[in-house]
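Below you'll find a set of structures to go through.
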Structure P
Amino acid sequence: MGKSKMRFVWLVILMLGQMASAQRILTKSQLESLIQKLTENPRQTWVTRGSLKVVHTYYQAPAVLNEQAILSMIAEKTEDYNNNPAKAQKAAFLQAKFLEAIPFNVRYDHQNESTTVTTETIKVDGARFYQETCIDSHQDSITPTRLQAENHFVNQLNVETNKSKIYSYDGKRNTKYIKSASFALLEDSLGAPKLPKALRAGLIRWGAGLFAHETILSSDPSASIQRIDGKQLVHLEFHHELASVAATLDPTKSMAALDYTLTRDHGQRVSHFSLSNYMQLNGQWIPTSIFVEQYTPENDEYRLLTSEHWQVEVLEPGNLQADNFAPRLEDDTLIDYVSPICRKPFRYKYRKDVDTED
């Protein structure tokens, strides 16, 4: 065990051993040692190499509750369309169909309450990844009538078309493959894209940005030991001009976060994170249940905007072969190929027996 890790272990033992009441404030030196330990080994993702299967539940509340505001939005969009001299729809009957769709589209975009459950299969090896997302169920509070559904200007999530999606990066090329729609976008990349959200959901990026060592030290930090549900935990707070953070950390799991709240825009945006059912993998603590909730103040209380839950069903560490990151396209898949040296995408239909790429 290294000297730094040994000092931190003794710091935790000392803090817990000095517990004299339900709460004890950490001294300045204890606080500085805690922040140093938290930020000295930054993590970008929960898992860097391996494969996992995650069930993701996403809830979205209505964005606008005021009916008068909705009616005003409908009237404004209708007026804007009528006054637009360069309408995309040239025929009068198409313009009429577009106008008929506006009320539903406004309500669907701003008043709809929805819940979507997906199963995500992810493989990752450093910057390379493969993510397949399948919609298990989707529910909307606002649905079109039979007549509205026949209007192709009506916007609503088409579950069948979007049922199966694959997003991958093999180190050279981004692939976005909507399997259920037989369409793929291949793009030769000049840089690695962001890794799938499931790999970083709820992860505190200690050592970077708001959670950088010097940023925390200059943001009026404080910490205390508290007994919660019979366990001695560390409560850390700091207040930066961009955001305030309050976190509960578990000393028995290398100070893994059990929950934390991030308050931004002077209280106008509040995010709450709950992480549980930790497992240890290659010396790292990884939660297998993650909740993320977004709130906004409304009428002297906070209203839930979105809620997400990631439940890790399978987690297998290990290196993967290069072919794990290239999706297997089906014959007759329509492909748009984008290259940095071409001004326009090249479109073609994929056939295994005639494909010549690479």
Structure Q
Amino acid sequence: MRHLLREFDAAGGEHEYTLFISPSQPGSAPPLKFNSLRFRSLELRGPFDGQSDKLCKLWFEQIAVPRAARRLGLELLHVPYWASPLRPATPTIVTVHDIIPLILPAYRGGLLVRAYTHLVAAAARRADFVLTDSLTSRQDIVRRLKIPARRVRAVHLAPDARFRPGVELTRLLTLRRKYALPDRYLLYLGGFDRRKNVPGLLRAFARLVARGDKARLVVAGRLPTKDSAFFPHPQRVARELGLGDAVHFIGRVPEEEKPALYAGAVAFVFPSRYEGFGLPPLEAMACGAPAIGSTAASLPEVIGDGGLLIEPDDVDGLSEAMSRLWRDANLRADLSRRALAQAAHFSWNETARQTLKAYEQQGRPERVRDCS
């Protein structure tokens, strides 16, 4: 919401915005100052505050928010994640970033998680309009949730303005010293749950090293606290593959350091098996790093011509793609230019414009239902 509110402020207009905040999520209100935007934030307290986070969350989403929207006489309610009220009393737009629990069985969780997924799926069907992050997610939502296509619109996300080419050399050098980075490296930055396919990346990298390439791989992101089928620990996989110091695990990287990390990479590698959008490769491309991604789900839509696309389980193909970018300076330069051009197609200005268009169509009395 932070990016949308900034763009709404820049665009001007007569709309008033109210942000509802849950007491179970302190600090969730964006600390922003606006030039012209008429904006207020309200904390909605409930009977479960300080007791059960799950009950507090459910009360906030299903009781407090629709009740407050009705009391304030709001013309439109936008729920920016998959948790719209089952019984809304106000015209409602919900943003469904993805429906991973309905697509990947391993992500369905236990009984309570499945019950919650069933609840929010039913609520999404009752919403007046659905926004989602990609054409792939739009197709999934239409097919799996049985929502008419005319009521679902894909509105792409975009990289933050900090992700841009031309990172200062001093920032790169500072980052290299802090994390003991090699001069040249391939980069993965993201999560480690099974759909991210990090073990597949490590196996492909091991084949690259076995062929004699002196490549180095930097793996960034908060490491799992345990090793399991759902969270295969990458350090254990790297040890089993005998990768030694060819792989550098640097843990969680602060947001302000990510642009330099992306900019210093030979290529960004992201072989995920499913993404509703996939911001990390887009952020990397916005910094000029070529991307190697999988052909799965939305990644071809995001990466486009800004990188190489490989089937997610094609270990040899992924290894070859990394080898090509590691060795071929001309290919790197060409894909870097293409990456910047592809990333330029995504902007928060356009995301806000499309979102505001949906607001204006759904919030007026004679609401237009077909705005796909």
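When distance in nm of label points 7 Å out along Cα→Cβ at positions 23 and 71 is calculated for each of the structures P, Q, the largest result comes from P.
Tell me which of P, Q gives 25.1, 79 when you compute Rg and Dmax of the Cα atoms in Å. This figure was derived from P. Structures compared: P, Q; top value of mean count of other Cβ atoms within 10 Å over residues 167-174, i.e. the largest, recorded for P.
Work out the source of -6000 here, i.e. which of P, Q gives that when helix-only ellipticity at 222 nm (-39500 (n - 2.57) for each DSSP H run of 4 or more, over all residues; to 500) is computed. The correct label is P.
Between structures P, Q, the calculation of relative contact order in percent (Cα under 8 Å, 6 or more apart) yields its largest number for P. When distance in nm of label points 7 Å out along Cα→Cβ at positions 199 and 287 is worked out for each of P, Q, structure Q gives the greatest result. Comparison across structures P, Q (criterion: distance in nm of label points 7 Å out along Cα→Cβ at positions 207 and 343) gives the highest value for P. Distance in nm of label points 7 Å out along Cα→Cβ at positions 47 and 319 computed as 6.1: which structure among P, Q? Matching structure: Q.
Rule-based calculations on the coordinates, nothing more; no lab input. Fair warning: this is a prediction, and the values are worked out from it, not measured in the lab. Cβ atoms are built from the backbone, for glycine too; each structure is taken alone.
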